[in-house]
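S.K.: Following are the structures in question.
Derivation of every value follows stated rules applied to the coordinates shown; laboratory data play no part. Quick caveat: nothing in here was measured; it's all calculated off a predicted structure. Cβ atoms are built from the backbone, for glycine too; each structure is taken alone.
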Structure I
Amino acid sequence: MREKLSELIAESMKSGKKDVTEVLRAIKSAFTMYEKTGKTLGDKEELEILLGMKKDLEKDISAFRVGGRTDLVEKGLKELEILNTYIPVQSTDEDVKKYAEEVCKEFPPTSMKDMGMILGKVKEKYPTASGKIVSEVVKNEVDKNNK
């Protein structure tokens, strides 16, 4: 996505979509700040940054609601909608659970200490997978194996 950002910003500016331009510039800025740390920005890191931005924006919207700032709530919701168009479709909890079960069959866990390895395998395929779901699957498999 990094390569396409400048092009997307130019397109949004030409079409007069100020909100889109603002969100794209924020994304570009976040990517640039990450690269300035000396780390390499790959697809996984881009996704993590976008998800972090989404989470921050959701917190802001919640705070604006509590503060009664409906104008900022509306602006935040619009930005969130735009940001979501650039975030790849996330895996469902069911997808994660199913894959975690497959990994457990391939590498049967004997204790919860095996959780890290299994979570790592699941995160390779589903970077945004919930550790809670994987933990439940591993716990069930450990309980099965110890009976």
Structure II
Amino acid sequence: MNWSQAASIADVVSGIAVIVSLVYLSIQIRGNTKATRSNAFQTAIRSEMDLAAVFIENAEIWDKVVKGVPFSEGEEMRKAIILYNMFMLDTVRRYRQYSVGFLEAEAWKARREALPLIVKLPIYREWRKSFGAKGHPADFLELLDELAAKYNESD
């Protein structure tokens, strides 16, 4: 066997190695993507349960939020805004995970469908003026404002 034949065999072997490596990497990436999506879904469930526990602890305030009952100034209003902001923080996390493809459409869809009901609540206007709202991404706030405007037009 001469050097030319050895080089040709080495080229074929290295080509096969590259193909095998790409197939292996593809399998690994696909598995990692599935694991990441599964983790995002589990996180969404866990955060929903944690959020529910906080709402139960603060049921009298959250009931007023949901029913649109006016709050007394001071502590009650601050608590309501904080609870509302907690809901929005969880929502924006899901929005981001869905936007980058880590959260399945169904998991985002459920929350997305609830948003028109949430932004029509009187607390939305108070929250929107709060420091808590200012910490949210601009595109998320635009989505909320569009929904709020659309709801107010249909009233």
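S.K.: Going by relative contact order in percent (Cα under 8 Å, 6 or more apart), which of structures I, II comes out largest? Mind dumping the intermediate values first?
M.R.: Numbers: I: 19; II: 24.
Of structures I, II, the maximum of relative contact order in percent (Cα under 8 Å, 6 or more apart) occurs in II.
S.K.: Something else now. Matching task: 2, 9, 15, 14, 14, 13, 12, 9, 7, 4, 2, 1, 0, 0 is the computed value of P(r) over Cα pairs in 5 Å bins from 0, in percent. Pick the structure from I, II.
M.R.: On the way: I: 2, 9, 15, 14, 14, 13, 12, 9, 7, 4, 2, 1, 0, 0; II: 1, 8, 14, 15, 14, 11, 7, 4, 4, 4, 4, 3, 3, 3, 2, 1, 1, 0, 0.
Matching structure: I.
S.K.: To test your reading of the models, identify which of I, II gives -29000 for helix-only ellipticity at 222 nm (-39500 (n - 2.57) for each DSSP H run of 4 or more, over all residues; to 500) when calculated. Could the numbers behind the result be given before it?
M.R.: Values: I: -24500; II: -29000.
Traced to structure II.
S.K.: Taking distance in nm of label points 7 Å out along Cα→Cβ at positions 53 and 117 from the coordinates of each of I, II, which one would give 3.8? Walk me through the numbers on the way to the answer.
M.R.: Working: I: 3.8; II: 2.4.
The structure behind it is I.
S.K.: While we're on this one: Can you tell which of I, II yields 1.00 when FRET efficiency 1/(1 + (r/R0)^6) of positions 5 and 37 (r between Cβ atoms, R0 = 41 Å, to 0.05) is derived from it?
M.R.: Values: I: 1.00; II: 0.25.
It must be structure I, since only it matches.
S.K.: Something else about it: Ranked by distance in nm of label points 7 Å out along Cα→Cβ at positions 21 and 133, which of I, II sits at the highest value?
M.R.: Comparing I, II by distance in nm of label points 7 Å out along Cα→Cβ at positions 21 and 133, the maximum is at II.
S.K.: Separate question: With distance in nm of label points 7 Å out along Cα→Cβ at positions 101 and 125 as the yardstick, tell me which of I, II scores highest.
M.R.: Working: I: 1.2; II: 4.2.
When distance in nm of label points 7 Å out along Cα→Cβ at positions 101 and 125 is computed for each of I, II, structure II gives the biggest number.
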